[in-house]
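Presented below are the structures under discussion, each in the form of structure tokens.
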Structure P
Amino acid sequence: MQLLSPIGRPRLMGVVNVTPDSFSDGGRYVTPDAAIAHGQRLLAEGADILDIGGESTRPGATRPLVSEELDRVVPVIRALADLGATVSVDTMRAEVAEAAIAAGAAVVNDVSGGLADPRILEVAAAAGTPYVAMHWRAHSDRMRDHAVYDRPGGVVAAVCAELAERVDAMLAAGIAANRIVLDPGLGFAKRATHNWDLLRDLAPLLALGYPVLVGASRKSFLGTLLAAADGTPRPVEQREHANSAVTVHCAQQGVWGLRVHDVRATRDALAVLEELDRPHTEEAPR
């Protein structure tokens, strides 16, 4: 699958939240016109894929009606796909995935890995689209209760084992192995220490043999790391420098993609890494 083939750097999935309540930019792009314009900006900055989502998955979020989610994402997907963008739909619902694919979405990005709505696997299989399965244990209003990883190997072993189970389900549903992408699900049913453990040790996840997508951008564990002296987390919009460091680390580990809000900052970090990886040049004799 060409979209999943290596290109020498991680592919950048630019986030377009068509929601009133997302943690990073809730409400800023809730109208179709604003979301489409934002998607165009991300493309101009170097996004390879635009990830369009109509449901906030921040901790504690409640779910919109299916009709609300459809109304939010379908017009945006159709417009950006018509402009030539490669679009993914960020949804846990089979009905939304089906409508999004019909509107031009080329990727299904499911934070539940098919657990929230098993029929979504059949939809992705029938369409032949790449399918991103994230590690997930519960919906946003309950996921904090599931952030327990007390078996041998801790969070890394648990995430790999649970994603391997999802791979079995995807293959059984008819999704081709060369269309599967795995995401460790930073921040989903995970505390800050779990997120750092996963980033430190991406090798076991990569060893499963599938492309890996990482989404650390603007998440709360970065805000906690950069907290002020009084313990106040760094504001969401001031976490991009830290995410650039995560970008470089993930690129060096060989991840397939990065889901990011600030595409330009991420491309800049990758450009520096690419230049540093070039062979030494010999100076011409004077």
Structure Q
Amino acid sequence: MNESKKIIYSVLGLLIGSLMWGASFYQIKEAVDYVQPLPFVAIRMGGAALVLAAVALFLKKDLLSNLRTGVTLGIVLSVIMISQTVGLKYTSASNSGFITGMFVVFVPVFSFFLFKRKSSFIKIIALLVNVFGLWILTGGLNRLNIGDVLTIVTAIFSGVHIVYISEKTKDNKIDLLVLCFQQLFIAGLTALIISLFAGYPILSGVKGNIVNIGYIILFPTVASFLLQLHTQKHLSTVRSALILTTEPIFAAVFAWTFGGEKLIPVAALGGFIMVAGMIISEVEINKYIAKSLK
């Protein structure tokens, strides 16, 4: 397969992954009404890790290969999943989607600090636009709730996650199936340990939500994270980040339709200002698209 086709398929794959993630926000919010957030993360990540482990062992892969990279990604993913899922307990699915989408403005920041990738002035403008949009979305500091704050933490660590994946998946020695298993296993194990220490019942409320949880394990977790790892291998960090800005749009649309959330015009305006900031942040994508089409 030539490079142009790889890019096209990778863009489509990451877009599908973004759709599945966005659609899952309202589903996860419904699930944590019955299952405690931390046990839910443990079940979601742990269940997904077991599926991938079974596939990897069937294919006779070494589950401990390149463990350092997998553990690092797993620790970052633990913070993302825990803060996002707990945050959904206190904020709306649409708010969570839009705020999580702020990760895109942190991508250039962490690209510089972690891998010395220089940014541009447009990134600073994008950050200011996003902060303004967040202010409108949440109603300012007076209305900012704990769920919104936790989701901001999600956005920050999602930026780290995107940058780290973009750098590490370029290494052909890394088995992406194994890497996906490792990060999900670490995230699930972390949530399980915290749940046990906090005394949360692990399986309480699961029985009545088995179909919903099973869907979340297979699609927005196993399928989406595998797609992310495989597609980012062939995409620049810039291009990946822009594609993933569709996630908050999908999250809001599904929350306002299937999730039954009330569409608040002012909050919607704030959310779409944030999306505009995300797109401004990755405006350089145009030159990459132009090159690939030549």
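Taking -0.40, -0.77, -1.22 as the value of log10 I(q)/I(0) by the Debye sum over Cα atoms at q = 0.15, 0.21, 0.28 Å⁻¹, for residues 62-125 alone derived from one of the structures shown (P, Q), identify that structure.
It must be structure P, since only it matches.
Say we calculate FRET efficiency 1/(1 + (r/R0)^6) of positions 102 and 254 (r between Cβ atoms, R0 = 25 Å, to 0.05) for every structure; which of P, Q gives the highest result?
If we compare FRET efficiency 1/(1 + (r/R0)^6) of positions 102 and 254 (r between Cβ atoms, R0 = 25 Å, to 0.05) over P, Q, the biggest value is for Q.
For Kirkwood radius over Cα pairs in Å, for residues 206-261 alone, which structure out of P, Q has the highest calculated value? Intermediate values should be presented prior to the final figure.
Working: P: 12.1; Q: 13.2.
By Kirkwood radius over Cα pairs in Å, for residues 206-261 alone, the leading structure of P, Q is Q.
Quick check on the output: 41 is relative contact order in percent (Cα under 8 Å, 6 or more apart), derived from one of P, Q. Which one produced it?
Q
Match the computed value -24500 of helix-only ellipticity at 222 nm (-39500 (n - 2.57) for each DSSP H run of 4 or more, over all residues; to 500) to one of the structures P, Q, and report its label. Before the final figure, lay out the partial values.
Details: P: -12500; Q: -24500.
Attributed to the structure labelled Q.
Just so you know, all these numbers are worked out from the coordinates, no wet-lab data involved. This is a predicted model, so every value here is computed, not measured. Cβ atoms are built from the backbone, for glycine too; each structure is taken alone.
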